[in-house]
Structure I
């Protein structure tokens with residue numbers, strides 16, 4: 001999983017909802033092929049823009065409560081949370097350029 005920290009149902013509120021920076025949460029699972037495609041792209045985004053955007057991963061199989069709360073029905077789903085609210089949702093695997101474009105409001 002590299003440098004991206006995992007988040008769980010138990011610490012989601014503290015790590016994500018109460019963060020003073022925007023947080024991108026990657027909802028993923030081990031068996032999900034597109035999730036594995038997106039993972040290295042998110043690692044790069046984390047390295048390049050981690051000062052502006054916090055990146056976290058949440059395994060939907062191990063943590064079913066949070067995905068249900070935010071109506072995550074397909075993975076990968078990337079939700080950006082700001083001030084405790086979902087401000088952006090990206091569903092499905094995308095190339096890095098498309099993800100950076102989707103995240104431009106948060107990474108400047």
Structure II
């Protein structure tokens with residue numbers, strides 16, 4: 001099954017999205033946006049930028065775990081991954097975002 005985006009609104013009215021893999025695991029999270037339209041623009045940016053390896057910033061957390069940021073052409077962070085125990089797992093996460101990021105399926109969280 002292909003991946004999809006899930007849009008969610010919090011109690012303060014802010015909107016965010018998550019990119020989900022085909023197994024429903026969250027592989028990328030966005031920041032909080034002030035509107036659903038802004039979140040949809042963020043999704044469009046992930047769709048455009050996710051296939052390009054140069055758009056990924058591979059990071060090491062201070063606690064020894066690993067994560068990555070997906071950045072747009074203007075170097076703004078579009079989304080951040082979960083924390084991984086190994087660099088190899090982080091790199092597999094990047095490959096999953098490359099595969100699932102171009103998805104055009106968008107769902108609204110209940």
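Structure values in brief
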quantity: Comparison of I, II by distance in nm of label points 7 Å out along Cα→Cβ at positions 84 and 100 - largest value held by; calculated: I
quantity: Structures I, II, by distance in nm of label points 7 Å out along Cα→Cβ at positions 12 and 60: label with the highest value; calculated: II
quantity: Structure from which 89 was derived, volume of the Cα convex hull per residue in Å³, options I, II; calculated: I
quantity: Winner on distance in nm of label points 7 Å out along Cα→Cβ at positions 20 and 36 once structures I, II are ranked, highest first; calculated: I
quantity: Ranking I, II by relative contact order in percent (Cα under 8 Å, 6 or more apart), the structure that comes out highest; calculated: I
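Quick note: the coordinates plus some simple rules give every number you see, no bench work behind them. From a predicted model like this one, the values you see are computed outputs, not experimental measurements. Cβ atoms are built from the backbone, for glycine too; each structure is taken alone.
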